[in-house]
1. If distance in nm of label points 7 Å out along Cα→Cβ at positions 119 and 319 is calculated from each of I, II, which structure is the one that comes out at 3.5?
2. Assign the value 39, 20, 15, calculated as semi-axes √(5λ) of the Cα gyration tensor in Å, for residues 39-198 alone, to the correct structure from I, II.
3. Taking 0.55 as the value of FRET efficiency 1/(1 + (r/R0)^6) of positions 7 and 415 (r between Cβ atoms, R0 = 35 Å, to 0.05) derived from one of the structures shown (I, II), identify that structure.
4. 10, 40, 36, 13, 1 is what came out when P(r) over Cα pairs in 10 Å bins from 0, in percent, for residues 271-422 alone was calculated for one structure; which of I, II is it?
5. Which structure, out of I, II, was Cα extents along the principal axes in Å calculated from, if the result is 77, 55, 45?
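Read the figures in this text as sums done on the coordinates, not as results from a lab. From a predicted model like this one, the values you see are computed outputs, not experimental measurements. Cβ atoms are built from the backbone, for glycine too; each structure is taken alone.
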Structure I
Amino acid sequence: MEGTLTAGFLQHLSQLYSGRLLLRQEYDLTPIIFKQLLQERYLRETPGIIYKFGFPQCQRCLNIQSKYFGRLPDRSIYCRKCIQMGRVSEKEPLFEWISDVPAMTNVEQPCQWEGELTLLQEKASLAIAETIRKNEQLLIEAVCGAGKTEMLYAGIDFAIREGKRVCIATPRSDVVRELAPRLRRDFPRIKAAALYGGSTEKDQQAHLVIATTHQLLRYKNSFDVVIIDEVDAFPFHHDKMLPKAVGRAVKDNHAKIYLTATPRLDMKLASLTRKIPTVSIPQRFHGHPLPVPQFKQIFRLNKHLDEQSLHPKIKEWMKARGDRRYLLFASTVAMAKKLSDELGDVPYVHSESPNRKGLIQKFRNKEMQALITTTILERGVTFPSIDVAVIQADHKVFDEAALVQIAGRAGRSANDPTGDVTFFFEAKTHAIVQARKYTLNKNREAGLM
């Protein structure tokens, strides 16, 4: 065993495992090598479950809620909240690399994008780069379709030139799959990793990691810059442990950039009280106004849908699309299936769809005219030249932020900057009214009304 841990091998392991908090089975190492790394203090064992004031806490997802803990046959406690990432228990610890971390390689001219930013985008871009330079935090409040990704390029370019490590965390795996090819195309000289549930890629000390928010549970003291996309969205907004996990994933000196079109109250208050510097972008990159949602109130709509009968007004809307493509947003998976069964030739997609990736790609490639979806496609994805309808827009799942984001799927292309957005509902809710008000206010703020 002596001599096995050569300098080259240790450097390779450091690239694979530094900044990570992993289970034993996530280390692709023989038992002998793993034991030697522990003995020679390249790795450190961390209890999977600890107790605080007599109550258990998972050391990966930081869960403290008793309902998410279970007992194994030997009565030891394990965490059910993050079990999809592998089981953490009192007898299944975590391990972290504590030896020297290899310096990031500097890359000359990492960004090869040759596009031009608008004046508003340039304002945000400069603020992002300055925030990264100073290791501070910043909120970018930009309407859907403002071109947030391109605004990040100068900041990412600066960070990588300075040998910094960057993570873009986003709520949906579909967004990771859409962003990663764009970023690899525009930053062809860097190492990038796209991480989400089911991804086969590995982060080997990549300059840029594009990941779903939950993937940050596997990191510790790893990133110099973290960019949290759609900070108001599930799961980041709803899970109090995820912001803590983000805090653990960054280094002591770091920059945080928050991106959203629809900040929640806490973020609005932080912005208003100047606790977090904010740049507002009220206009899309192509300069055209946001499509204003149209209201279609239908008496006894829910009864029609319960009887698996599409109301004539919905059928009329679909017929009026002609050859134009469209998304139908459903309140639940059950409702999405009902609509698909009623229409016959229109498939539906949801978070657990086995063919989710394929259906979304087909719709993106214009291989189908229509797609029924739950809220999984409400944000972060771009489809050219589509219209949007929300069925049961008065359902509780469609809050103001969700409706604003859904409306933001239409009119995103410079070649086709308009689009129809229609909300079908039985009772007009506060969220429906506020979503339309938001759109009108942003168009007015941008001087487009």
Structure II
Amino acid sequence: MIVIKDIEPNSLGHRAGFQPGDCIRSINGQEIRDLIDFQIQSAEESLWIEVERETEVYDVELDRSAGENFGLSFEDLKLRRCNNKCVFCFIHQMPEGMRSSLYFEDDDYRLSFLHGSYVTLTNIKEKDIERIIEQRLSPQYISVHATDPAVRQKMLGRRLPVDILERIERLAANQIEMHAQVVICPGWNDGEHLQRTVFDLRRFYPALRSVALVPVGLTKFRGNLPQLEKVGPDKAREYISLVRAWGDQFQRELGEGLVYGADELFLLNGEYPPESSYYDAFPQIENGIGMVRSFLDTWEKGKGLLDKRLPGGFHLGLVTGKLGQIFMDSIVADLNKIEGLEVDLIVVENHFFGPDITVTGLLCGKDIAKYLQNGCWDAVCLPPNCINGEGLTLDDMTVEQLQEEAGIPLSVGDYDLASTLQAIFSGSSNQLKGRGRQLSELGYFVGRTS
């Protein structure tokens, strides 16, 4: 059953007499285990809802117009924990003292369906697979890493192997759409193992629509963890060459590239990500596969709408990470052509996690604050992926706290930079929340902590 948390005034749920704390047990005789069940079973127009309130159970009968919103919000899903101990898990590489949600080791197929989080499918039972198929919980985003059972077992830190291909085959046979992720760890799952993984997964196209190759992220907090090699420019160049060759082959055979390199791989090699045609329908953009290309294309479309002159003058700072400098330099050059505008690119090194973490999405507030102190900007724009939807950095600073420490007006940008800048120049921007996501959704694998 699920528990009602809030009810919108004058909504269907309010008119039906629901109260916060009510537990919905069943709809039309079907058990309600979670939000997914509620969404599916409540789609009917005539509903018979069994509700538990304190010690009493009663029925609510109501008619719902097509598309009518219940106006109910529910307590959070009780998520399934990961049962792996991966050699590259990002949680193992984080210091103490960060917000609790960053330490939660989820591995839940429901979260994969609802929010695009990646799951290993190591902790699901037959009834879970049957539910995915019956309720069409598609797409599923799967952390594969290797299809060789022995290699995958070692990487996931498991005592016994789990045949991922068996589970993918079952889902594919029932037309469940899937997207796979491979975190590349040099010497562990690259070389012949990577080739085997890619071509094993290719067999399940079109049910398996994409394979993302993401470089492992290594912080300075690895302690006594297994020795892993970082992906530097040489390795990135090697992987890019493979991805392009395989993608060209699959384009000829399937009409889609199927396998795509993370933006980080291209940037590590000092190059821009490919043109938009490379990414087909951008199937894993939220995993950093084509996000930079989309950002750059949006900028090219929107930059002409900016004023060619700012009569009062304006000094702007744009925050980015080390890898972001590769593509942000040209944008700053464009902006500095506007009369009356001076723009500085503020490239922040990640002292919090260590110098090998160079992506913008993992910048922390303390590092950003250091680079902003004593600055002379009229305003500073923060990247949207380093501030979450609650207005917090990874190390739990609010934008207001950052602003107070820096002594400079701050605004969180959007992926449409031109629109963001228009709002800043007009004085109408007060955006203090971003679009940062959980680590597991950023391609940084999150698993068990003990």
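1. Numbers: I: 4.7; II: 3.5.
Of the structures listed, the value fits II.
2. I
3. II
4. Values: I: 10, 40, 34, 12, 4, 0; II: 10, 40, 36, 13, 1.
Among I, II, the structure yielding 10, 40, 36, 13, 1 for P(r) over Cα pairs in 10 Å bins from 0, in percent, for residues 271-422 alone is II.
5. The structure behind it is I.
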